[in-house]
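What follows is a set of structures to go through.
Just so it is clear, none of the values below were taken in a lab; they were calculated from the coordinates. These numbers were taken from a predicted model, which means no experiment stands behind them. Cβ atoms are built from the backbone, for glycine too; each structure is taken alone.
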Structure P
Amino acid sequence: MSKNYANIYNSGNDSISLEQRFYLKQETVRGVIEAPVGSDFFFHLPGGQISYEQPFESSMQRSGRHHNNIIKKKITSAWNLSTYFNIDEDAILGVTEIDPSLRVLWKSLLGNEATAPGLSYEPSEAPDLTFSLFEVGDTWSRQAAGAFVQGGNVQLPGDGEATVEWTGNAKISYFVGIAQSIAANDGGNTLQLEAGEARRIPKGALVMIVEADGLTRSDDTPDGSPRTVTASNVTTDVITVDGAVLADADGSGVSLPIYVSYYEPETPVAIDNPVTGLEGSVSVVGLSSQCFRSLGINVQNNHELVDYCYGEEGLGGAVYIPGDRLTAELTLSMNLNHTVGEFLNRRTTFESEDITAVLGDSAGRHFKALVPRAIFSVPAFAVPDTGSIPVEFSGTAYQTANEAADELTVKFL
């Protein structure tokens, strides 16, 4: 059923969390917002958000015993969300095993993408892209430009679902709602909104115009072609949009209003096939026939945020710089036994481990993570009151040789 923006506008209900969804589109120019299309949608787990903060402090200028004014600080925008591994197990080997948006996330995390045979990601190149991230609800949307991945935490538990927790930052984000216009707006690039509603449509946001039925998109903003708000006057409640002169934005008369809404694609399309871990394997060279309770790979880019440019409210310049080491930390959990005891004692000699993890049926389309050289520390472990004794090994992935850049490779095959 199509979303009815008129019904949402006129509803007296509070917003509900179940309507939350995300879209992601790679940007052509870093930090310049781009409109997603339906195929840029992807399924996510409950939670996740785009956040915007601009802290302030009281001015230090002398004003007696009373706070007199504020000093604004830099804007910070961050985001986080979690996903299952949605894999098209029937896809032909190539690039369609995962959603286009997830391809962007993996490339933003690890840097280099190869597409034959199948998709492969590894850190031989530093990440150099940004994307626009749209979080859409019912009465609202948050739109972020200049977004990038700082971390990806892969969790492959034996008693739960395989997931990735994604975290990152963005150059800027906007909170956008739905407004109404009952004015004749054709013939220019301005829209007269109802009193107080310009605050729902901030400058910089992407919007679309919807007809009185709440379903039909104006010819001025067909699917995939929103307008950018170039000015929003909260005194007169007039907003200005870019592009051609408006020709289908006449809201004259209370009975035939138009609606100015946050933009979202009309028909979201994504792979809905979570591969959760009921089928798969973890193997460590020299450690055979072992039950692995879980494997975690937490990748952190540690990018430098360019938040120091003069004249910029938030991130400026290149937005981020891959100026620190990429770090992939591993956790490997097993039950204590003879073999694991031997594995534990190998930690005292700092021997490296070659680890391969497969999620899904290896004979079909599946996820594979390769860590050819992991070095674990000696773990401490507690003995529970009853049952088996789990031992968790923590370590770091290292490249196999100088400039090999092969500490972690992720594949969809």
Structure Q
Amino acid sequence: MNVVILTPDRVGSTLLQRLITIYMQFHEFDQPVINLHELTNGLMRYYSPVFNREVLGKDANDLWGYHQTLPEIRDLLSSVDHYKTSRLAQYHIKNRQDSIGDQLPFYQYLNDNFFVISAQRENLLEHALSWCIYVVSRNLNVYSAQDKFHHFARVYQDRITVDRTNLLRYLDTYVEYLDWVNRHFHVNSYFVYDQHISNLEKYILDLPVFNTQKKKITWQDSFDIEFADWNRCHYLCSDMSGISTQLDPEQLQIGYNDRRGLENLELTPVPQLTVSDVIKNLSTADQRFLHTNGVRYKRSSQHLQELVDNKILVTGVPIKLQTMMEKRLLVRNFAETVGWYNEWVERRGVGQPYTDAALVESAARELRQYHSGALLDAAEKADVPHESLHLTNDPAQG
């Protein structure tokens, strides 16, 4: 089955398409499954020695761009019989400026031949903040800890000031995306990041894509590690925020309504950016988590790199860039930004307004997914043998 994810970007679409592709590799399908990423910025047909047939992929020389018309893209998609996982970003369609006469048949082709997922967000404030951070970082996704350090070190050191015009532009663009989806697509499933990210494996395996399988195979079945634990390792090895050691045990164990101390967290970036330095800067509990799961994380990451090498995946699995708490601490004028957002909600009648307390509670829920949360002294922390993880400069992390 072919899969296309509609997206305005910054809603988890890259993560979702990579993972759907990986889970499809766990199972038996009557055709190979290959991830194409974005459909409208360059596809190529080539002979794959892995599959002994002509397949589609991205240009090996990274010559991505708008040099193919939508009818040409549709013909390429029709020219091969393997299954494709992909996405269609509305901003690419806007940038391309295709005629409506080319757009409508292309949308109909996708409706007729692909399982269509619309990726969405409930927390539109966080969605817009992600775009505002991109304005400074100029990077949408990273696939290794080193890439994250390279692209975001300056952002963590200097922090950012959100521009009101940019914030409102991205909020308005999201509303345009919803209208585009509703007008042109027969959506088969809605991926709502806020609802599904905490149990992403369940969302994926519940898709009709896997209904014909005799047994639904999990990340644990394939890699001897739960996906949530793998993804936490993926994030922790790149967590340069300094938040980890500020989380006391009670903060991540008590109910969400008791937000003890979370308002007083600070951004304290790691001064030296290597994986080893980042791990040393984590809480003892987070270091122990990595120590327990690090070998399995590394081994499974190496298997995933083979999928990239064989051009089944365009890239590896993206790393979580920033939690909501990190976004809060990265933005100098956060309170002012929330005010602008709430005014927009009242004016447009879209989204939900947020109090500071509600935002902290939401951030606390997310922190529990990525941190174990323990504030222990340096002597106890030093007893954790983080070096045994052997994760420093490991290209398989991407």
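Brief remarks on what is shown
- Test item: helix-only ellipticity at 222 nm (-39500 (n - 2.57) for each DSSP H run of 4 or more, over all residues; to 500) calculated as -1500, pick one of P, Q: P
- Between structures P, Q, the greatest calculated value of mean count of other Cβ atoms within 10 Å over residues 319-326 is seen in Q.
- Per distance in nm of label points 7 Å out along Cα→Cβ at positions 71 and 95, the highest-valued of structures P, Q: P
- Which of P, Q yields 2.2 [distance in nm of label points 7 Å out along Cα→Cβ at positions 199 and 231, calculated]: P
- Source structure (of P, Q) for volume of the Cα convex hull per residue in Å³, for residues 295-342 alone, computed value 120: Q
- Label whose coordinates, when mean count of other Cβ atoms within 10 Å over residues 103-110 is calculated, return 23.1 (choices P, Q): P
- Origin of the value 2.8, where distance in nm of label points 7 Å out along Cα→Cβ at positions 239 and 311 was derived from one of P, Q: P
- Identity of the structure behind 19.5 (criterion: mean projected area of the Cα convex hull in nm², calculated), options P, Q: Q
- Looking at relative contact order in percent (Cα under 8 Å, 6 or more apart) for structures P, Q, the greatest value goes to Q.
- For Cα extents along the principal axes in Å, for residues 23-150 alone computed as 72, 38, 23, the structure of P, Q it came from: P
- For the set P, Q, ranking by distance in nm of label points 7 Å out along Cα→Cβ at positions 263 and 303 places Q highest.
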